[in-house]
1. Identify which of structures P, Q, R gives the largest calculated value of Rg/Rh (Cα atoms, Kirkwood Rh), for residues 79-142 alone.
2. As an exercise: distance in nm of label points 7 Å out along Cα→Cβ at positions 191 and 311, calculated from one structure in P, Q, R, equals 2.3. Which structure is it?
3. Can you spot which of P, Q, R the value 23.5 was calculated from, given it is mean projected area of the Cα convex hull in nm²?
4. The value 0.9 for distance in nm of label points 7 Å out along Cα→Cβ at positions 135 and 151 was derived from one model only; which of P, Q, R is it?
5. Taking semi-axes √(5λ) of the Cα gyration tensor in Å, for residues 111-270 alone from the coordinates of each of P, Q, R, which one would give 38, 20, 16?
Structure P
């Protein structure tokens, strides 16, 4: 056999061996989130895939209004994602654990992972249930449900305004002045009206003396709904006058949701609006820089803090499905999302976390996101940690699972009052009665299931909205009789 034939045979043998070798299959994870920031999340995913070439991540986004139903249907049908944005917007995390949706993370979690978080973050009733870790918080406690004031610096300058409003009188006069300057092209003020938790009037009320949960009006001192609290009524009256008398609220504000409101603001159609921390990233993604817009505390009646906005404890953010076929790979991805690298990338892209729960140097946060730095400062200024019955007894999750929210949410009633459709005080009293009855029924149902719960778990007599409720404060509270 000549030399060229030998070379051809050798080449054939090598090629055959390569074809016969098994090709390692790439694991693909299904990752579900809500929102519309696909390009930003894809950059995050691309970096993870670069670091883990044997794992692919398939992203699926849902509109905010559809996400809860999509997740519930997926778990009922057995077509759930591997990793998904869970949190309280789907169901209380405790309820997700009870229904067997979530994979316990204890076999993966190390001391180094836990060291990323403040000591009061990965705790029972928040991230742990029955002693097992399921879903750590990604954003700082209180961030998601807390309102912030966003303002357009250019429109302010055009109207001769040099700083954001600090008092309710300034809020009203600024909105009117900006509306007059806009001459129909833009309006002075706006709010998110189309959301279950669109209770920014109650947040204003919390700055005027209301000591309670701003989304439900549950008074922390009495354990009863208090939607007709005088401080909330004052706030409703302020907004009603701005809307109907001054006409300084943008027409159609009641139809704005958390996705469309930042869009309208970025279009320059409203000079100020109030919504949650997530809007900061959405506005940045429209090309707005620190020179274009600012974030400020929600104005108080006098410019001073008599009381502050109660911030709810942190909640889970991402979780792994209990039925995933790829628990190890899913953990690698989850670990990346909660890492310093993943968090900084998310901050740079303007996606969650708006203010990170993991510990990062202030300079790192500032360089990654000027808005995160501003939001953090405002949180510390206008908010205090609120009490929570779940941190008093994890059995309270049985009440939440049985609680049937009234047909008309508090936010919907407040919107109707601001646009002049209903008398707020009258409707608020009806809401109080309905909500209290629903709570009593939920407690009774939970007790029948064996949970040791009672109305007293909703009462926190020492909380006054001026300082945070601490672990020591919980220790002094009695249990159920």
Structure Q
């Protein structure tokens, strides 16, 4: 294929994803600090509250980043009214959600869990008031990403200042509140401040909420697959088990955010080529190979270095987290590979079919978690996640095949696989080294393998190009 679409995809991924990835790195480092400071049991309680709160955030936020409300694009009084209406209506829903959270905290959850949960719920108001979706609709991803980064830095600063020991576990949610508040204030300020809230269009609010409902439902089902195992661990086992599992998942989350940035950039790239099936097929194959080039070293290297990674990042108390990290890494690899066929289905204007990926995934996840967690604990939860993601990948590939897209990129796969195999041999012999040495060494060996096997080649002028 022409190198232009693939090069454009790579540039977009680096440009649009850089701020988000930096923000997630800061959040990950803050989570690592919290885990070591408050201990596994308290970290399990915090992680449970955050996992449960994600569902409320999806409802309060309406998945506006993906809805595509065109009324907010042009600047002017009409757009201001549309933005203010959406933010105010979401704030109203956030108030209802906060009241529901208070009821759950008091009547359902254990005392410590309830106290943490209700404090996190306060941050829902700022989630509702975040106007990030406007910037994305206006193709101003830079300010949106920067605000997210500054929000995570503010949250981390609060954590470092206030959380110094196990007795400070109740102060951890303050970081979330300050971070979400920072993001909301920055986004509103960039759009003109409080003048946005001078009027309210009830009919427009209801219509927009209805448009968002299918996306919210799909997102909620996706969350069931993503984190229901952590929630069930908290109640079917104990807080300590949830803490060990959350530590392993923190590493997975960092990897997943890179994949999501790639996925969100791939959808418009494929959408632009929808009418040119040859170019569409070519970009699909190239993106699949490029995705595999990223996934392989992360999964293979992560499996070989699971124990030293956990010990280095979270401390020796989290040694049990290395067990579930191995299947979760494989699961993450399957998820990342699913993003490309799923993007193909969405770009082919068959979005409704993607809902089945999450519907079936949610059914399988719930069923397996109920069966496996009581008996096998954190390893049962990891096995459930791995099985579910394998099925979801298979469904996505079938759906992509129905669009007329073929997986003709398979002939290229031996090259990155060979490079990963060479890396694995080297990493195996240095797996007892500190990760500060073994990880860079593995990356260097893998990069050399990509060059040796022709995945990456030198173009005229000495510039490196990716060959798919």
Structure R
């Protein structure tokens, strides 16, 4: 285990370190995560790998022990140390007690201020995270960590915040979807998110939609505190295989493959997709729909498939690793369907990674304008958007793309260009590396405009020159056909 060490460097050296230019004083960042690795959170593993490629050293703290047998392949390539935070149980009581004593001895005033802060929260969750925070502080100190970053504005952000308060290290967090929109958080009616925003060195949002949501909560957000940095893909691994938007391989059979990928949860809208498939079959359309993923909605979705007698055309094969999707399914799919909805509990998608994957490889997308999805799927430019919970509209849009070669080609080209301008991970992590270095080492932080310029990051509002809006009359007849069959 590496020992903690002091790093001193010139401003130019520290800035180069932040940008990963291979200098001798690399920045060391600790990621605080609810559970790592997690099969569905490929964006976190990709982000850590991209930072490591730029010369940033990483350390990972998992708040829970991983419990998934299936892992994504990129997890094995991460070089940084990985720790699972020991549970608060009798087995680890001596360890936690000793680390609290050590934290108090090293910085008694910081310890007492943090203790008072936690007591004022009157929250069991705050106490639980305070009790394990010294473990993060000690291991981070030994690894030479200079900045703490959490993914999700909920529990992980609170854990990073308390570890930062105990250690004196700056912290930040990325806000995604459920951590903002789930009704149980009651954002705007309590001070939880307000405190985290004001204590954080900066806050990252994965969409402009998220940034606007936070800025319109009933409290003042410090200027320049929030920065939009899209999740992205390492485009070096995602070649544009489908320049005309049509399947690159058709060896699987004559029926067009309609693909959907995601956890089997309400917000993904897969129940609506099954209803749309029923409409497509009633309209005489030949297809096979594959919904890849696992989750608590599996039994309900299986029942829906049986009730609509769709067993022969809709399948639920379970989780499929990203590598297999890229190599086997994206090349032969005709369409990606992402019918996201806002759940009854307020939960909703951010920008699903699967959409970015489809844009990168040229797979046409039909989705719904929930949360930030419209920042990736621009209607009639990089895909088609339909209203949430509109099974007829979803079936109609799918039919349009299946039958209109010109439409498929246009949105495939525009989708790839948008992926290169907005979702290139190796470009986007330049912003993260700079923000981490600015917080940790006090180098001047770029303005928001300069952040975008230096990283080559495209953010709305903008003049869309990705492609001329696609105008196609194809689909009008299909819309009528679907309406007549139901």
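Each value in this text was obtained by applying a stated rule to the coordinates, not by laboratory testing. Every value quoted in this text rests on a predicted model; they were computed, and no experiment measured them. Cβ atoms are built from the backbone, for glycine too; each structure is taken alone.
1. Values: P: 0.94; Q: 1.16; R: 0.98.
By Rg/Rh (Cα atoms, Kirkwood Rh), for residues 79-142 alone, the leading structure of P, Q, R is Q.
2. Working: P: 2.3; Q: 5.0; R: 5.9.
Value 2.3 for distance in nm of label points 7 Å out along Cα→Cβ at positions 191 and 311 corresponds to P out of P, Q, R.
3. Values: P: 28.5; Q: 22.5; R: 23.5.
Working through the options, I get structure R.
4. Working: P: 3.6; Q: 0.9; R: 2.0.
Checking each candidate, the match is Q.
5. Working: P: 35, 21, 14; Q: 30, 22, 18; R: 38, 20, 16.
The read-out was computed on structure R.
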